[in-house]
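Presented below are the structures under discussion, each in the form of structure tokens.
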Structure 1
Amino acid sequence: MAFHDLRAFIEQVRQHSCLRDVHGAARELEIGAITEVAAGMASPPALLFDRIPGYAPGYRVFTNPLMAPERAAMALGLDPNLHPLQALRGWMKKRQGMQAVPPRLVDSADWLQHRFHAERAGELDLMRIPAPRWHRHDGGAYIGSGSIVVMRDPDNGWVNAAIYRVQVHGPARVTIQFDHLGRHGAVIARKYWDAGKACPVAVISGDDPALFVAGFEALPEGMSEFDFAGAIRGQAMDVMPGPITGLPIPAHAEIVFEGELLPMQQESLPEGPFAEFTGYYAADQRPGPVMAVKALYHRDDPILLGSPPLKPPRFHVGLPFRAGGIWANLEAAGISDITGVWQHVSSLMTVIALRQRYDGHARRAAMIAAGNAYMGRLVVVVDEDIDPSNMNDVMWAIATRCEPSESVDILRRGWSSALDPRISPQDKADGVSSNSKMIIDACRPWTWRESFPQPSALSIDEARAVHDKWRQVLEGGATQAGKA
């Protein structure tokens, strides 16, 4: 389904009994700590924080929005009851057939209910929003950990609406950090700066989760996240031009602020450090580009959407979209009989399940996956009877079907990043951003696979059929299949 706004999504989450209301948690570290603990639970709930000490009741923070597979499926318009691997397959199929749906301009917006302008002395104060300090060594409060940063290319009018982190530095000053200069936002900002101008920018917090998903996608240059979100929704997003920047802003957003991203030579502020998705701090404090905020807007009882990076396996989204990309790459390369692809440890470990058809089939798939595994060092290939999304199943296959002296290969100088904690400081200073990849073949050996001992457990399909029939009993609330 297409959600009208974030509030409609939150109510849908509440109906699925996976929303927890939290009252009285402090903005300084406690909201972040509760978010992290909840994210580590077997079924991580979404959290809605209210009555935050020092802030008016109704100024809320919503975290762990899509961390569970069923919530990710809901945001994508898929059945939340699907098994995670089925949901990922459903997303791949939907994504392949999607057509861009441009946003629809409207002349009113919910976020105009409350307006604060910098030109009126003392009126604009970002500190009225309870932006958390998420981790104990973070450099400050981050109002943008799941916020959308909107910018327009001055050359062709292309609108980029991606997720970048936003740190609060004062009543009307924030920094927006691009982790490298190739990011679309950094490229757009540089065009304005090279022309001696500030870059118009709007920061949006809290909207239809389809836009949040789009903000994480690695879309090609020239494609707007608004168009992609519309494709996910199956209908156009309503947007209104910002009163100051003219940038398109979702009409049902919770919190919005507009202004200018100033040239670095004009002004910068110390940004970070900030914990990364690897579970480490990747960089010390460094100069960040400053956004001079000219106006703040928000709805009644506004909701700040928070999605801070957390220690793996906790990740922003409960379905590994990058695994879906690798799955598509394998099929495009002609690798047949792929039964599933999944990523664990926040995308740092890739697992491919396949039905072996020839000698070398597993290694061929693994090498393609290794070439497309961003930062990941581990690629595992398993047989079709293993659920790649189930780490216990995967480890069982490794422990019983992998002979280390025969089943492990190492590829060197693979795709990594400056965020990689295992690249030494000296190598990073020298520009090294590659790592090695270990391929683990945990399939039954091809030459004697038919003689390999038979598994004793239910097959994947049998286990799913039992779960579907007895779901209510297994998850509580019934004593007999189909009985309340």
Structure 2
Amino acid sequence: MHQTSEIVFFGSEMVPYCKTGGLADVIGALPIELARLGSKVTVMLPYYREVMEWTEKTGVEINPIEDSTLPFFLPGYTGQAFLRELIHESGMRVVFIDYPPAYDREELYTEGGADYEDNATRFGIFAKAGLEACKKLGIKPDIIHAHDWQAACAIIFLKTHYRSDQFFAGTKSALTIHNLGYQGRFPADKFPALDLPWSLFSVDGLEYFGQVNILKGGIQFADRITTVSPTYSKEIQTPEFGAGLDGVLQAKADKLSGILNGVDYSAWDPSIDKLIPQNFSPDTLAGKWACRKALRKEVGLPEGKGPLIGMISRLAEQKGFELLLETLDRIVKLDCQIVILGTGDPRYHQLLTEAATKYPKNVSVNLGFSNELAHKIEAGADIFLMPSRYEPCGLNQMYSLRYGTVPIVSSTGGLKDTVDNVTPARLKSANATGFVMKEFTGNSLFNTVKKAAKMFRDEPSAWHNLMVTGMKKDFSWLSQAKIYLKLYDSLIKERNISVEEITA
């Protein structure tokens, strides 16, 4: 039986209230599973305009908490914040930090593709207000679990501003890095906005080549550091994937581990998915073909004999779009069709739109994000393509497996941990689930697509078996949540040992 009684998550986005990427899916699923396992769980979340729009759309009210006004305390910001809350059926509590000057904005982090200039302060406010909310509401955490740089200040403040605060005596901290490429770097003149002593603007604190690096500070102060897959936890300790922090992470190797993300199968399962044209399962695949036909019609692609390839992604260099553009002419000649959903770098918007114009019968590009279309692509595509340069975990390859959409992935991070490459031996033993590129090159991408397309056309029985093997894989959050509970329990055990040593 685990010991944890009170866990407080700090996250900057959460499904279904606000989302830009996979972080929101994790914050929207893991705390619920922990609550169902018996933990008391609270999630701290900014009350963005996007959250307000969600309430208007759904009619679900996020009510103010009585007598919960917080005065304001970071340089450059005055006034007061308000607290709002929702209680999930699992018992999980979501507490929203309502401070319009910081969060009532068009987007979560950026405007017109550029970061908000005051992001350091915005998320400093979030962290400090969240800690004050704990005190105001009497939520005494055993564990504060912060996610990515936007929440890392909660750990930094815990070990600085609140170091002598008896309310947080014994509170331990965990920091999860979802993507090391995003670190919260700011010019040195932004450091005073965090109201931290200048002694922390140092190599052992938040200083990074003359800049403020908030994620680095979180790494330095956290009691435990996790990433979202075992392979990624090793990769980020190397110069190739360490994004400049490999040395810092190597120094913390004894506190660093990788825990694979899970899948919320209540939302991502073709047998119950309400967003797809027809449900299906490993035993009843007719619905899969109906979904493929409907998807082609919806995105404007004609019927074809070759495989329909899906991509749902942030349009960024990290995601391998250079390789796709380099090889697209050759892939189209394989009689493949590609449907892409995503938004991001304006350069890729332009180049992919041009490709769709050039190949109207083979390429469909859908700029923006639609959860409904995302589900339809997972259900209707034959292949899902994720040729990422690096991928901390990735969720879409795991969604794809459940939907019988065979993944093609690069050999990195969570992709490597979740997709079992097609080999004759694995096919024979029913252990293969997808195709893994040998190298991160255009030729490797093309050759892997060519191999998959050939099996799709020429070996329907082998392809069917490959689909069914993937559909039976289980990446549910339950097993992953239990691993987090073990981590939390180890931290509480450390706390108890240290208290016993002090009082001996």
Structure 3
Amino acid sequence: MTQDSKRPTALISVFYKNGLDTLVKELVNNGFKLLSTGGTRKFIEELGYEVEAVEDLTGYPSILGGRVKTLHPKVFGGILGRRGLESDVQEMQEYEIPNIDVIVVDLYPFEETLESGASHSEIIEKIDIGGISLIRAAAKNYKHTWIIPSVNDYDDAVSILKEGLPSEENRRDFAGRAFAISSAYDTAIGSYLNGDDEINLGFFPKKELRYGENPHQKGAFHGKLDDVFEKLHGKELSYNNLLDADAAVNLIKEFDETTLAITKHNNACGVASRENVLDAWNDALAGDPVSAFGGVIICNAEIDQATAEEMHKLFFEIVIAPSYSKEALEILKQKKNRIIIILKDFDRPKRQFRSLLNGVLVQDKDAIVDSKSDMENRTSRDASEAELVDLEFASKICKNTKSNTIVLAKGKQLLASGTGQTSRVDALRQAIVKAEAFKFDLKGAVMASDAFFPFPDCVEIASEAGIASVIQPGGSIKDQLSIDKCDDLGMSMVMTGVRHFKH
């Protein structure tokens, strides 16, 4: 948007007037001509500013009880015209369409009307048509126009105007906000019209599932599963299958060398990195052959015949790998319902979502993978090279295990983990008991914790079990207590500075 010899124009048409006076003042201070409708125009005039009526521009009054006010080529042409495109410029001149440079608009209060207990006809009248069209048009043409789509954006807009005209970066930022508002608004309307029990995620393809987490719950998947998986065999994926598959994929993506993992209820019960897939399978299964029953198997290398023969001896729900040998597939397909999946190379989402209370939590995915270069030795005894390798291995598993968690590993094999405990001590004790139950020798093993140790008790318990080295993020005001205890016991401890909670 450039300020030329003609005054730039701002179209203002809003439902909520709070804060509008300050915004209008800054627009006028920057030389904008004001264009408005109905009640908004009256509000601006009462502030003492000159403002042109939209009907004077279009030659049409507000009609159909206010349903049609701004839907006219002189309005939308002024918003959508591309200033640098000669054909657009000529058409706008031919039809006497002025440029509209700033659009301040909000939407009828659909959700507020719905929540008020209004009648169906009243709710329908609060489905905005002109406003949503103005928002989308201006956002689409952000290179030339600036959309201010909500009262919540006024403060930011005023700050920009105090410095002059908005940059293209400013306009693109506001365009993104505008489409987010548009999307949420349409979702609310779709949810209402589809019924209160239906969530409208129309921007994703929808796949009905047999049921949700339990048979009495409805379930559906919204997304592009074909971008991630190619299903070769077996029954349809269920809600729980998808949760387990997601956890398995997130875990296996941490590893570059040949690694196989067995997961159950979103946690790893067996993981091993080896020179070949068969050895990885045998050592992963040894981690917990009981929990492996009915689990999900995932590998980052091709499943060969020898491995498939061993896998086939176990009942499991799903196997995921980048490829399978012909012979391996023939073996694995012998179970009718066994789900066999090829994991594609796909772009993993950078954010994750969780519905709770009366809304949705959004956060960046935990993309940090602890490596040896991130480990700061904090004890008198440095971790050996073998310990550093195992600490890195254990940390990757720990990051993908439910908090509070402790992971025990040795020789790039998961020995045991304590998962989802309410105290870190309980998580460690659970892991030790489990490792001993499967006859693992913990002497020389390493321990990974997803968060800091507030007290040295975990270090003492670990040392009694034979554990030699610890990885943790650090950050407790009592870190030194655990460090000193490691020194007393001849253990090594490294800290990464990065916590990996997984609630």
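Taking P(r) over Cα pairs in 5 Å bins from 0, in percent, for residues 51-186 alone from the coordinates of each of 1, 2, 3, which one would give 2, 7, 10, 14, 17, 18, 15, 10, 5, 1, 0? Label of the originating structure: 1.
Which of the displayed structures (1, 2, 3) returns the greatest value of mean count of other Cβ atoms within 10 Å over residues 307-314 on calculation? Don't skip to the answer; put the middle values down first.
Numbers: 1: 20.6; 2: 24.4; 3: 17.5.
Across 1, 2, 3, mean count of other Cβ atoms within 10 Å over residues 307-314 peaks for 2.
All of the numbers you see were taken from the coordinates with simple rules; none came from a lab. Predicted, not measured: the structure shown is a model, and the values here were computed from it. Cβ atoms are built from the backbone, for glycine too; each structure is taken alone.
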